[in-house]
Structure 1
Amino acid sequence: MSAGEIFWDVVPYVTIAVVVVGTWWRYRYDKFGWTTRSSQLYESKLLRIASPMFHFGILVVIVGHVIGLLIPQSWTDAIGLSQHAYHVQAVTLGTVAGIATLVGILLLIYRRRTRGPVFMATTANDKLMYVVLVAAIVAGLATTLMGSGVVGEEHNYRETVSPWFRSIWILQPRGDLMVQAPLSFQLHALIALALFALWPFTRLVHAFSAPVGYLFRPYVVYRSRDVAPKGQLVGSRPHRRGW
């Protein structure tokens, strides 16, 4: 077994452990920091454009990754979806969503750098997160173009990267498959692992939040205010003369 195979067998589990333990630690000891630290009050014009573009784009990217990594090629073959048709829709949607995501994040970074109050609220942690996030998006776009044959030689990642990814979750890692993938795919996977390892310690942790408690919160009771005589207060305690 080569060093590369050992790396792709072990590092994913290290990353998963960091995500699980880090998320637990963040929730246990930093609940007040579990937030996006929204800067909408400082500037909203650019935010109204950049934020939806980034978030809708990244949602499509996530759906594409779920389909590409979790659904075996044999399943799409069984329903009559040819490899060519699959790659055409994957490249088309992936490129559009990837560009939208990249433009959105670049606008957010531009806004954060050029708007004084927003920049003042930016931490070193945020800067590191933005660097890794942009690197992951750029690497993803590159692998989309390279893997489809638009740039370089075509590579069917569903024969290497996808089986490797699925093997991790059944506790039978196949690092040998990842070693066979082109360097661009390995680099994209490595950056993604780094991003997930950073995830619990950045503002990205807000993606794990959902307003579940809102569904079970008690009703807010409103009571009418009694009219008090002039110079008096309504309440259980008598009015006390002040200075």
Structure 2
Amino acid sequence: MKEIDDREWKIYVTKCTTGEWPVPPSFVSDKNNWLCRAIVGRVLYFIKDVEGALRVLSTIVNDVEPNLEDHPDQGMCEAEHFVLSLRDVADIIWKLTQNGDAALQYLDRAFAICRKFPYRFHTEARGDIWYRRLQVLAKSGRLEQAVADAEAMVKSEKQESHTPKPIIPDPLYDAVNPYIFYSLRFLAEEKHKEGKTAEACGLLAEAYEYFPLSEAGRRDVQKAKETEDVDAQYKAWAF
């Protein structure tokens, strides 16, 4: 990958620090810091500069090894920055090429880091990576494998959870498991596509037992459960 020169970098930084969602310049100023490049690349993708995003993120995903011992009290750790960068590269490749194997290379690398990193992330990256992997499998003609993988994940995680616990105990997260939640969500969506909406609603009801819910979220769950019409109930789960 050709190195990004100062002029090109300045153009990318300007895009990130101006506009509707400006990023503080201090977050993205150092071209030689891969964490800055990770932020710039993801911001570029967020603002739909796909070419720029892939250009910047490509300088990271093939050349960097995140420090898995890094877990600051404030802000995201190296592992999370790296996982999110892999996620966006996979998404770009999938949308541009529809090449499932190419996208899965990056998602599988991200998933391996999620499983290996022993601390919680600040985002939903763990479940999101797994969910995207299932979606790519399904959309690239491997639906049976995706369903089997999702079902196997639910079973294995119920036996032994791989979700890191918070350093400070928090009852809100006692039952949280993003792998189970996103697996059940995927399975519910597939059941709905098959016209089995009642089964889909049952899977979503179970899924939210593994999702961190605020008081408002618990009210939404109860409202969805009490909705008798299955089509209306399925829509009610989208909160």
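Quick one: FRET efficiency 1/(1 + (r/R0)^6) of positions 124 and 164 (r between Cβ atoms, R0 = 30 Å, to 0.05) came out at 1.00 when computed from one of 1, 2, so which one is it? Let's see the in-between values first.
Details: 1: 0.35; 2: 1.00.
Going through each structure in turn, the value belongs to 2.
For structures 1, 2, which has the highest computed value of FRET efficiency 1/(1 + (r/R0)^6) of positions 84 and 220 (r between Cβ atoms, R0 = 35 Å, to 0.05)?
Structure 2 comes out on top.
When log10 I(q)/I(0) by the Debye sum over Cα atoms at q = 0.09, 0.14, 0.15 Å⁻¹ is calculated, the result is -0.53, -1.06, -1.17; to which of the structures 1, 2 does this value belong? Write out the running numbers ahead of the final one.
Values: 1: -0.53, -1.06, -1.17; 2: -0.45, -1.01, -1.12.
Checking each candidate, the match is 1.
Tell me which of 1, 2 gives 13.6 when you compute mean count of other Cβ atoms within 10 Å over residues 68-75. Walk me through the numbers on the way to the answer.
Values: 1: 13.6; 2: 11.1.
The value was obtained from structure 1.
As an exercise: relative contact order in percent (Cα under 8 Å, 6 or more apart), calculated from one structure in 1, 2, equals 31. Which structure is it? Provide the component values of the computation, followed by the final result.
Working: 1: 31; 2: 11.
The read-out comes from structure 1.
A value of 12.5 was derived for Kirkwood radius over Cα pairs in Å, for residues 44-107 alone; which structure in 1, 2 was it taken from? If you can, show how the numbers build up before the last one.
Numbers: 1: 12.8; 2: 12.5.
Source structure: 2.
When Cα extents along the principal axes in Å, for residues 76-155 alone is calculated, the result is 54, 23, 18; to which of the structures 1, 2 does this value belong?
Numbers: 1: 54, 23, 18; 2: 35, 33, 16.
The correct label is 1.
Quick note: the coordinates plus some simple rules give every number you see, no bench work behind them. Just so you know, these numbers come straight off a predicted model, no measurement behind them. Cβ atoms are built from the backbone, for glycine too; each structure is taken alone.
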